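Just below sit the structures, each encoded as structure tokens.
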Structure 1
Amino acid sequence: MIRLALVQMRCADDSAPNLERTLAFIDEAAREGAQIVALQELFNLPYFPNRERDERFLDLAEPIPGPATNAVAEKARQHGLIIMAPVYEREIAGVYYNTAAMIGPDGNIIGKFRKMHIPHSGHIIEKFYFKPGNLGFPVFETAHGKIGILICYDRHFPEGARALGLAGAELLLIPVASPRLQARDVYMKELMAMAIANQVFVAAVNRVGEENGDAFYGSSLVCDPRGNIVAQAGSDGDEVLIADIDLAEVAKIRNSWLFYRDRRPDAYGSLVR
């Protein structure tokens, strides 16, 4: 069994207290016996893409490794944790990504995933702040299983989860910044369906609280490979959600539901045109 912790929390406009509170929640997760900790999208920052376009927010980006990931890496080293830490990444001036770093129990960065699908509408202006990811869909080999990452909007595109499943992922971690309570049911159904379609554990960690008029609905959750919700956080408060998962169930269910055996990629050419 693997003990997983999802850190769902409110964020202030100032990044310093957000980071300090996150580090305290990581300590709490460690006291609860967690082995893997997942943080929410842009965990140390306000969710600035729901505000007016402002070049000052570009100054919030930092390299990986950088101050935020270094602080989290020290906690990973202190407690022997695997931590997924999503940050605003600066590759060079003018090139920025919405990125999740995977940090190992020795404090070293195992790798990173850059958000592939970038939403943009009248309300959410992520395309101004983020370049689409260019690292594909990597699966990270860890001491506690094979882990894939999708970030928020990526979950709406089934191809990403399928690519991770085919590459051997047993657990998908999905940091989210999703507001508007009316979207909560879709969020839950979508994650349950993702777990079923790919026979993987799915763990999504959402922000909570109001930011610039948006009310993030929390409801972080863990689904098993049959689509059952095995743990879920509330919708209106900070929470360290703990779930015990058995990754051996992935192989058992894939051997029962032989979806991957019965795929017909020879017939799916139209999907990539």
Structure 2
Amino acid sequence: MLKFSANLTMLYNEVGFLERFGLAAKAGFKGCEFKDPFAYGKADVVAALKDSRMEVALFNAPAGDWAGGERGIGCLPGREAELREGIATTIDYAIALNCKRINLLGGVPPKGTDLKLVRQTFVSNLKYAAAELKKYDIRLVIEPVNTYNSPGVFLTRTDQAADIIRDVGADNLGIEYDVYQAQLMEGDLTNTIRKYLPQIWHMQVADVPSRAEPGTGEINYDHVLGVIEKAGYQGWIGCDYEPSTATTNQSFGWMKKWDPSIG
């Protein structure tokens, strides 16, 4: 059976972040994820997680000035020292939360930056991050994202991610495959999932174009989730969507076929 995690950055915005753990657990989730926990004291996040008895499936390494439009610093030349400090902070939180999977966003290179240098910077930073995380048995993933929500972002396609992973050469580096992002940038979901499944270590779902729950847009999630299940995927699938309903719990109708214990 497929297993779903609650993205606590996207879901349960009816309440504050630390309260979302309990609501997700009460709804039946066994796993959770979030953009990052760094705005909150480590002890407070650990306490909320412990009370919920959920597993942290994934969170992101520090991604720069998010409010200012940055979407990661992994590929930004000149930000290497900041990235290394962020990896140290990430490891500190990951150990405390027993999280074994971290997402490192590449980001949006400044206009006019040489793309060859951008790629070289990303590969170099991923080599460093993967090596540091491996010391603690933590996996690293990179996520192709779309240029509609993040104009100018560098990493946009699954095959591009696979090429970068090849050049990094780290056995603890894989792909975070977000079905919403992939539909917007490349389509061909079935063939792409089947081709790259061995390298896909985390997935996320939302529908296109609104980024609401599956079943509200153009993606045939009965088919896509069936492909994922039949292919034998064992990882988490993050509910990374903005509910179209008045409350988060009302958005779980699509889940009945896949995990009726949720909702």
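Derivation of every value follows stated rules applied to the coordinates shown; laboratory data play no part. Just so we're clear, the structure is a prediction, and the values are computed from it rather than from any experiment. Cβ atoms are built from the backbone, for glycine too; each structure is taken alone.
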Of the structures 1, 2, the one that 22.1 was derived from, the read-out being mean count of other Cβ atoms within 10 Å over residues 140-147
2
From 1, 2, which structure was FRET efficiency 1/(1 + (r/R0)^6) of positions 92 and 116 (r between Cβ atoms, R0 = 30 Å, to 0.05) = 0.90 calculated on?
1
Where does the value 42, 22, 16 come from, among 1, 2, when Cα extents along the principal axes in Å, for residues 12-67 alone is the thing being computed?
1
Parent structure of the calculated result -7500, given that helix-only ellipticity at 222 nm (-39500 (n - 2.57) for each DSSP H run of 4 or more, over all residues; to 500) is the read-out and 1, 2 the choices
1
Identity of the structure behind 30, 14, 12 (criterion: semi-axes √(5λ) of the Cα gyration tensor in Å, for residues 4-123 alone, calculated), options 1, 2:
2
Percent of Cα pairs over 17 Å apart, for residues 156-203 alone - highest-scoring structure of 1, 2:
1
